[in-house]
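Take a look at these structures.
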Structure 1
């Protein structure tokens, strides 16, 4: 099935989706940030969008326009290229998108698909706000690297605090080779294992990358995307009809 891309639909076609019983959408969010000297700035964005499109193709759930900016303060201004929003701005942006999804189109299920690690706190906060304001909505946040055990194992195989590592480099080699500067690939170990505090990337990495990207292969990247799409599609298919164990009681409590 061809992915259903929200921005390429007309208002009549969105309405037809909803009238046909579809009430779920996927919002991919990435980041525009440094990924070492060997990967382009759009890795997190392209990864989230690729998985979202694959899932749409398998489930028929439409994909909202991908957000290419995230909360990337931790990448600092040491290396040119990063464009970050504040964590609060990320939260507010996602809340407003979710509210418009409900108000204008009647979609009550939203999967926020996150491709950038430090977006998560902002996205979880957006979930809390939407869930409280709109009890009829069902919101989920899923990180790409935590879709399933096999996906997590692949992402973290060469580093726990990974960035521009073998997994991300493999994805780009397989699907966006124009985003890989092969001659600039170099390994840099994860130095965070024994640290108590959390530090920005310029305090733990030499050039912005962490892991062993020299081990990356296009074959690995194709497998990783296939696993992510397959495993998330199964979850989404079930989520299309999921209901909470108990009905909403907010009005009674208030």
Structure 2
């Protein structure tokens, strides 16, 4: 259990799936992606589970793709190729999914938040689409993000990569509620309890009414993301990030 990067706990019909790789800022490493997918499958197959909660340990919710693993890889070897399946599982889950965001979410981490049905964030949390600043493109995460976020905000935030706070996330539609850090768990519990009042079949059918299938769009964007991760710009951005310096395209 101590070697796991993702944990699953079921209590009173609520399956809490916890990202637990704080030393890596809960980045989407190969192991974390694999374990997250496995725990999602287990929770969805369990008839006793009525609601899923996606939570995390440590200061950061999720920093996005693991850039160490992305260095030097070809487009076919990029971990982002496996990410669409996770987003599709969250988005299409017949059981409601609540994101519990206590700290920063970046890039792919924002994609996880957007793929959940309800997102509750601490006022200590921040968000950013950092892709363009490291020479890649928010192609895959755009699929769940764009239906949530107002078009003007999407243009501004995806093009600039600017960090924004939880209240702005509420205003643009990315997050449902922003609460004080000490209120976060109680607010998530309140949502989970409300969702559990719904009949499972009715909830699944209502989700089908509310959401369109994003699988085809995700697969279309997958190759685009992978190509940019493997590109000269992407690899330069990843190196610059690791070396804590501006990438070569930043004006002197």
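Just so you know, all these numbers are worked out from the coordinates, no wet-lab data involved. Everything numeric here is computed off the predicted structure, so don't read it as measured data. Cβ atoms are built from the backbone, for glycine too; each structure is taken alone.
Here are the numbers:
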{"read-out": "Distance in nm of label points 7 Å out along Cα→Cβ at positions 33 and 161 from the coordinates reads 1.3; which among 1, 2", "value": "1"}
{"read-out": "For 22, 12, 8 (semi-axes √(5λ) of the Cα gyration tensor in Å, for residues 105-152 alone, calculated) the corresponding structure among 1, 2", "value": "1"}
{"read-out": "semi-axes √(5λ) of the Cα gyration tensor in Å derived as 29, 19, 18 - corresponding label from 1, 2", "value": "2"}
{"read-out": "Parent structure of the calculated result 12.8, given that mean count of other Cβ atoms within 10 Å over residues 41-48 is the read-out and 1, 2 the choices", "value": "2"}
